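Multiple structures are listed underneath, in structure tokens.
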Structure I
Amino acid sequence: MVYQTLNESERSLLRRMIGKNFERIKYPTQVIEGDRLFGNILLMAGGACFEILNEVEKTPYFGMEEDVSRFHVKKLVDEKDYSPSIIFDSASSQITERIIDGKIEDILVVEDEVNVFDSGEIFYSITIDTAIVFRMGKTSISISRDWSLGEEMSIRESDDYENAIYSVRQMIDEWSDEDADAPKSDLRPATCDRKFISLKDGIENGR
């Protein structure tokens, strides 16, 4: 099993935000992409600064190595330590800042276990953190990947976080090799087992 997940130190940093006021977020984006972004995100909560990154790193991949993205969380001394990792050379790019102003009641880590099968046997297994969800009363802020191998992310505010993030169906389609024109013996279907892990209560809820 390959793990592209937050480590315990990074989860502990997220736990520090629970119970605090989520003040605002800042991130590089392109106007034409709406809520889609690249690089890194600054989060302000309880007067403290945190950074969430989605970075690619060399990862075992079907007997070879491939760049696969992984979330990271860092604690910053103050806002001046934040530097957007990607600045687009375009009139449509900008630094977006959003006021949130809501108490963080819980943080969920959305963890997907993907298994790819070959001739009925597991050929490759990887566990990926697909999203981080900040729950605040009747709404939530979701930071979700847009593709397993890339740095693209989406930020969405919604009262239905399960449908605001990258779906199980998308994960299965992304990891399956199911070319309709290929011989059946060459197909490698995938499965995805999703868990919503509460950092407040330590509860794992499968979906």
Structure II
Amino acid sequence: MAYEVEVKFQVTSPQIFDLIRAQKQVADYRLTNQRIIPQRDTYLDTLAGTLFQQGVGLRLREKKGAYVVTFKRQLQGIHVRMELEDALTAVQAQALLNGNLVDVSGEAVQAAMAYLQAEAIHPVLHVENTRESWHIHAGAGGVEICFDDVRYINPEQTQCIQEYELELELKAGDVALLQGIAHALSQQYNLIPSSQSKYERGVELFRLFASVA
């Protein structure tokens, strides 16, 4: 089991990313180790959004030909999520997409099944993200800063909505480091922190479940 401690900002234009790149630093910390990481995510839930309504999510990620299933649950704090993650084979990934949970081993799916009460799941949201990842190293601490070019795609794959997100995740050290960097970004670029996960944002954009306003 792992815990994510992160801060997110919805960004109105990728020009914010250009400005940060040009500065080559945030809060006097130098940006290093740029990487481009394409990600393809499928979120699975019941047609009524049983997992979503309980504040949890089940995500299948494909990255560089590998598959990982992740169960996430919101916890209290600046933005803290409990995370269970398991690597899958291509056969297991397809079984998951088909809703055959009993054919997929691992803690992540087992955790989701406890919330489902034998209800069937389906792919309900697709997210394609071109992630540009940078790192800040500060003594014993470290923060990953990600420029996300996100495309939310509806279940029928007939609609696509593009947005931009700036995500900061604490990799090592005290949460005060993350808070200080987030505050500096917020002040310098007039950004407002967002508590939404990408799953929550996609549900909102497409109004996926009838009980979601």
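Since every read-out is calculated from the coordinates, none of them should be taken as a lab result. Since this is a predicted model, take the numbers as computed values, not measurements. Cβ atoms are built from the backbone, for glycine too; each structure is taken alone.
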Kirkwood radius over Cα pairs in Å, for residues 52-99 alone from the coordinates reads 11.8; which among I, II: II
Answer label among I, II for the case where Cα extents along the principal axes in Å, calculated from the coordinates, equals 51, 35, 33: II
Relative contact order in percent (Cα under 8 Å, 6 or more apart) - structure with the largest value, from I, II: II
helix-only ellipticity at 222 nm (-39500 (n - 2.57) for each DSSP H run of 4 or more, over all residues; to 500) derived as -7500 - corresponding label from I, II: II
Given 13.8 for mean count of other Cβ atoms within 10 Å over residues 20-27, calculated: source structure among I, II: II
